[in-house]
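Next come the structures, one after another.
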Structure I
C-alpha cells in the first residue's frame, strides 16, 4: 500500500536532496505506484515557492500522486484528540502534523515523513512508518 507522503519528504525531493525518505519516494514513483498526498500537504508544498513558475512545476509533479479528499469534521476531531493525547504523553506537535497523521489513520495508509515529531506522533497513534525499501 502506497504511503501518505508528508511535506518534509516532498520539499527535500523537489530540492533534489538525497536521503532515505526521498530514495523511498523515488523508488515508489519508479514502480508506478502513486503515493498519496492531502490538500494540506499540497498547500504547504506550494506556498513554499517564491515564484508562480516554480509552483507550477511542483504542481505538475504532484499530479503523479493520488489526491486524498479533504479531511472532514470527523478526521479533524480525531486529529484534535490525537494532538491532546500526544501532548499529555509529552509529544508536542503542530496542528497540521496531527491532521496529517489523522488522515493517514483514516485512510489506513502508512506515513512517509522526515519530520521527527510527526514520526513520533504517528508511532504513538499506531500509524505505520514507511521505511526505505
Structure II
C-alpha cells in the first residue's frame, strides 16, 4: 500500500494529478512484504497485496488513496490483503509473538486493535526496552 504513496510522492505536487491518472490506468498490482521473527527461529514473510481493481484505480485517480486499505480489507475474495491481516494470520496460528506483530506492523493502532479483539494483550512498554537493547547491542 505504501508503494502507491511513494510513487506519487516522488513527483512535484504540480505533476501529481497527472501521475495519479497514469498510475490508475496502468497499475496491475503492488506487493510489499516484511519479515517477522518466527517462534523457535527463522523468519516468515507477511505480505501487503494490492491489486489494480477498478475500485482502486478510481480512488487513485480521485486522490483518495487513504481509502485503499478499506478496499483491500473487503477484497480478500480476489486476493487482496493488508499487511496487518497477513501478520494476524501468523499470530493466530501461534507462529509469531503478538509483540513481534506489533513491532513490525506499519498501522500500529490497527494491529493493536486486531490483537486485542483476538484476545491478545501486549505490554507496549517492552517495546522501548527491546529497541533500546538492540540499539545498545549495535553500538557496542
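Out of I, II, which structure matches 24, 16, 14 when semi-axes √(5λ) of the Cα gyration tensor in Å is calculated? The partial results should precede the final answer.
Values: I: 24, 16, 14; II: 32, 19, 13.
Label of the originating structure: I.
Kindly point out which one of I, II the value 4.0 was derived from, the read-out being distance in nm of label points 7 Å out along Cα→Cβ at positions 67 and 99. If you can, show how the numbers build up before the last one.
Numbers: I: 1.6; II: 4.0.
Of the structures listed, the value fits II.
Quick check on the output: 17.6 is mean count of other Cβ atoms within 10 Å over residues 19-26, derived from one of I, II. Which one produced it?
On the way: I: 17.6; II: 15.1.
Checking each candidate, the match is I.
Just checking, which of I, II has the largest value of distance in nm of label points 7 Å out along Cα→Cβ at positions 27 and 123? Each step should come with its number before you reach the end.
Working: I: 1.9; II: 4.1.
When distance in nm of label points 7 Å out along Cα→Cβ at positions 27 and 123 is computed for each of I, II, structure II gives the biggest number.
Computing distance in nm of label points 7 Å out along Cα→Cβ at positions 3 and 115 gives 1.4 for which of I, II? If you can, show how the numbers build up before the last one.
Working: I: 1.4; II: 2.7.
Traced to structure I.
Given a computed value of 32 for relative contact order in percent (Cα under 8 Å, 6 or more apart), which structure among I, II does it belong to? Don't skip to the answer; put the middle values down first.
Working: I: 32; II: 19.
Computing relative contact order in percent (Cα under 8 Å, 6 or more apart) on every structure in I, II gives 32 only for I.
helix-only ellipticity at 222 nm (-39500 (n - 2.57) for each DSSP H run of 4 or more, over all residues; to 500) computed as -18000: which structure among I, II? Show your work: numbers first, answer last.
Working: I: -18000; II: -15500.
Of the structures listed, the value fits I.
FYI, it's all coordinate maths here, none of it is from the lab. Not measured: the values here are computed from a predicted model. Cβ atoms are built from the backbone, for glycine too; each structure is taken alone.
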